[in-house]
Structure 1
Amino acid sequence: MKIYESYEDLPKLKLPYGNDVYISDSTIRDGSQMPGIVLSREQKLQIYEYLHEIGIEKLEAFVFNKRDRDAVDLMFDIGYEFPEITGWARASRADIDKILEVDGIKETGILMSVSDTHIFSKMKLSGRAEAEEKYLDALQYAVDHGLRTRAHLEDMTRADNYGFVFPLVEKIMEIDPNCIIRVCDTVGYGMPFVSIDEPYGIPKIVQHLKKEIGVKNIETHIHDDYGFGSASSIAGFWHGANWTSVTFLGIGERAGNSEMEKILLFLEDRIEGFSKYNLEPVTRFAAFMEKELGLRVPRNKAVVGKNIFAHESGIHAAGVLKNPFNYEPYPPELVGGKRLLLIGDSSGLEVIRYKVQETLNDLLDIETIVEKDDRRLLKIQNEIQKLYDNEERVSSISDEELLAYVERYFLYQPICSPGRSGRGKLKNKVKIANSEEEKLKE
């Protein structure tokens, strides 16, 4: 019989191909295209620092203007090995020349728009043949000048993959066998389900690239318009991709991109034998993005939201107090979070008792014990419930408000037996007096 009573008891998952997987971050490149976001040099440097602290392998950056190049130069001045700073270019020799001007960049992405709507209506090319010639010329030029390459196959989930894209990939492999083929789900049409064929099926696309064409390096780049971003990125790993391109918090154009923090957590917490990323900074990283860029991080956002370790309902709070495993899928410290117990309209006596004890401990520097049947707790609970019953309250009780209740019902009574530590502060573990008889006995 299997018994699951702790995080350690749960079985881990295995990537079917056992492949090493890596993260390429596009927060500074794709994320900066989010409407209303303008990243300063200092902000880009701080993002670079967070990515280094987490252990991300690569980031990609624009170098089209002086502001972009200055930020990249400053990153190189810091000198971290990881994340490696890579470039991004349109399929033109002029763009690749801009990459070559930046001392230190050894790899670039090359934009190759592969859907017919992009070829004809966006790029105004005569057809697929002209598009292919343009893309292969740019790739050859980059390789001839010593750059490693990524083929950014834009809008692949709306393209004729068997008729155009897969044959194009075969020619790319002839020029650069180590080219990273980036499967771009540009408007989020991709699906993570194995039974769906192209153009939508991310598993089928990855499997064809890997098994039929023999691509060594496959990367997903998924937009989140239908909410499948992170799921499709993980599906890519599951079916043989070894890279995924993401942004922190999923920022980017429209609905944004696959969210780095979700994918990192899945890999670190759920995959067997996987331990190379440091997730502790992600909560601080999110606070930085919220403060510096004016982003609003939803309180219930997975991994970094302020509420993901907050408990208010009586059943949940009591369960967490007994064993956090009851209602928390992973420990708060894994992602730099902090458990928070709140008193609200659904809170039971147990969370009120815990919060009262916590408040008394902070006030008196003493470990206190408040019994659950203490009449003062019941009085506090009744007062709080009246606020909600009378619809005078629509938010949780703050710590400051709870302090007032504690002072009124507990602090102005003799509550502990005498005793002092060497530092002159009360340190004895005491039981809070619950009746006149108990107080007389003390």
Structure 2
Amino acid sequence: MSPSQPLLSPDSSAVSMQHQWLPFTPNREFKDDPRLFGSARDQYFYDLDGRPVLDAGSGLFTTPAGHCRREIADAVHAQLLELDFTPSFLRAHPKSFELSNRLVELLPAGMDKLFFVSSGSEAVDTAMKICLAYQRARGATGRSMFVSRERAYHGVNFGGVALSGMVNNRRAYGNVVHGVVHMRDTWMEENRFQVGQPQHGRERADDLLRLIQLHGAENIAACFVEPIAGSTGVLVPPPGYLERLREICTAHGILLVFDEVICGFGRTGRPFAAQSFGVTPDLITMAKALTNGAIPMAAVAVGRHVHDTIVDTAPDGAIEFFHGYTWSAHPVSCAAALAALDIYRDEKLFERAHAMSGYFLEQVATLRELPVVTDIRGYGMIAGVDIQSDGVPGRRGHLLQKQLFDAGVHLKTTGDCAILSPQFIFEREHIDKTVDIVRSTLASFEA
């Protein structure tokens, strides 16, 4: 599509493109050669000409139940006509409590308190504050440090950027918030081309012990990890790795936080990756698929022991946790989330994801035959395919996602890694089509 076309262009009087500043986008390049969606339905986006683009990225890990679900649209419409907004400061509405109850049914036992926010980035920063509040409430006022990992992504607010371990996310803003140290990530050369949990790397969990020995456990509030590091390219934990982190955190009074903004709501075949890997953290952040991507919403699930320590030690009549957002537990977002949870339950989409994952990973693994492919990793319904750099990190990956769009597939790339995270309503034919298009597109890249 040329930017001079009248539907949407930098200079058109119909709809101008010159005023919006797009996130995570080379804006000048995009406006010279824009790629636009005009509509969506089920497994597909459609461009402005009505050409279908298979959504192999579930939007942005957001939309596993497929696009434009009537059930969610109807719930949002009804809610807007009944109660369009209420503050959550000193007020509430019934659907927020209903949603809390529904989420507790999905969460690991004991994680039964929910704090609602509007994005994954807000959820991470909120979780950081909860960790600090907990440590102070129990008298451990010196615990103000956080441990995260290299190649981690925890959103774009200042706290999450400090936790993040991807250089381009940290380069400009990562040092504004101090007191964050990083463990190694779990990628290892000897684990290349292993799908499922890789064989090697459990011992890297002991990096946490090394940091405790360096900084003192009495100074560390919490350890944040993505069970599967998603946005960096799908780094799956080896067996025993998360278990060892849990063991070390428990022994040293450090809270363990799972960032499940990507992993949550069935991506690993269970409601949360905590259940897939059999490890219960103290807090879980969630977002994206909470509303099937229809309305912005996120939440922090908090273990009862953490919540009760904060609330029970506060004076009577005092605000126990001095934090919140205008849009916390927005009634329309709650309505959308409840409708999405109904779809996941009634259509057994988490179970469907679990059943489909074997075939999905088998098909993605066939891409290793391509000379340009340097590694493949995956678990459940998410996989990462690394391609050989052309000497400028990320340039080939950026070109790949544009060429895939033109060929009829949408997915996310990070650097030189293609991340496939298909919708749970995909049939085998959609997986086959996705892999075939990825294969034919990659075949044009020189190794």
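Quick look at the values:
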read-out: Of the structures 1, 2, the one that 139 was derived from, the read-out being volume of the Cα convex hull per residue in Å³, for residues 306-353 alone; value: 2
read-out: Which of 1, 2 yields 2.6 [distance in nm of label points 7 Å out along Cα→Cβ at positions 154 and 194, calculated]; value: 2
read-out: Origin of the derived value 0.96 (Rg/Rh (Cα atoms, Kirkwood Rh); candidates 1, 2); value: 2
read-out: Kirkwood radius over Cα pairs in Å, for residues 58-225 alone - structure with the largest value, from 1, 2; value: 2
read-out: Identity of the structure behind 21.2 (criterion: mean count of other Cβ atoms within 10 Å over residues 82-89, calculated), options 1, 2; value: 1
read-out: Structure responsible for 0.60, with FRET efficiency 1/(1 + (r/R0)^6) of positions 378 and 402 (r between Cβ atoms, R0 = 25 Å, to 0.05) calculated and labels 1, 2 on offer; value: 2
read-out: Identity of the structure behind 21 (criterion: relative contact order in percent (Cα under 8 Å, 6 or more apart), calculated), options 1, 2; value: 2
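Read-outs throughout are calculated quantities, based only on the coordinates presented, and are distinct from any laboratory measurement. Since this is a predicted model, take the numbers as computed values, not measurements. Cβ atoms are built from the backbone, for glycine too; each structure is taken alone.
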